[in-house]
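Given below, in the form of structure tokens, are the structures.
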Structure P
Amino acid sequence: MLTEPLELHCIGGFVICYFYGLPRTTGDIDYYTAIPANLNLIALAGEGSPHAKKHKVCLHHVAVTNLLEDYETRLTEMVPPP
């Protein structure tokens, strides 16, 4: 559905489950930043969207949180580009 690459800065339980192989009890992926920022990801894949209903997972934008200063320097790639 996207016409250009998307970079998500994911946070929360999804990230912990991904890196440590823990079971996932919810169907949301929390993210703090999306690049490019002009995409309406909630309409595309947010709760209640056709994509979320089909795949039983949705995106959730977390706009209010306390991240470390310069958190971008600590990001780890989860899925390498093709």
Structure Q
Amino acid sequence: MEKRIGAILILIKDREFVQKLNEILSKHASIIIGRQGIPIRDKGLSIISVVVEGTTDEFSTLTGQLGRLKGITARSILAKE
């Protein structure tokens, strides 16, 4: 299957679930190109942006697992080419 480039923006509203988030990202480290975290202290939020390269199945598995985490919102985009 063809590999594609994509990005995931993760909004962390509840830090209680950060450990589980990191476990999921570590499990999918083979498709992660880069990751950047930005704390927004005055609002009590954090944002993580993740750039990935993998098959659509790998991408869907990662985003699906992130989407099931409480206190965390994830949105993704996958390039067509």
Structure R
Amino acid sequence: MTVDEMVALFRGHGVPDWYYVTGGGLGGGECVGIEQRADGWLVYYSERGRKSPLGMFQTEDEATGFMVQQIDHMLRQNGLRPLL
């Protein structure tokens, strides 16, 4: 899955925008982010203006799959409708 497809999945399931960020940003609070780097794809947790790596992946598909799992976990923890 691409980042654009992942975002469409999130929006289609009503995931709050503040749960995630794309393009390497920090977001507006605590969220999961994704960014493409020269050596692959980084999925990270953004909190207090800092990125904490959650995983580094060779492909966009691997990274987005992992990020979907992370967002699904967050939704479940907060009693919201899960993705998976």
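Computed from the coordinates by the stated procedures, all read-outs in this text should not be read as laboratory data. This structure is a prediction, so every number in the text was calculated from the model and none was measured. Cβ atoms are built from the backbone, for glycine too; each structure is taken alone.
Quick check on the output: -10500 is helix-only ellipticity at 222 nm (-39500 (n - 2.57) for each DSSP H run of 4 or more, over all residues; to 500), derived from one of P, Q, R. Which one produced it? The structure behind it is R. A value of 3.5 for distance in nm of label points 7 Å out along Cα→Cβ at positions 23 and 63, calculated from one of P, Q, R, originates in structure P.
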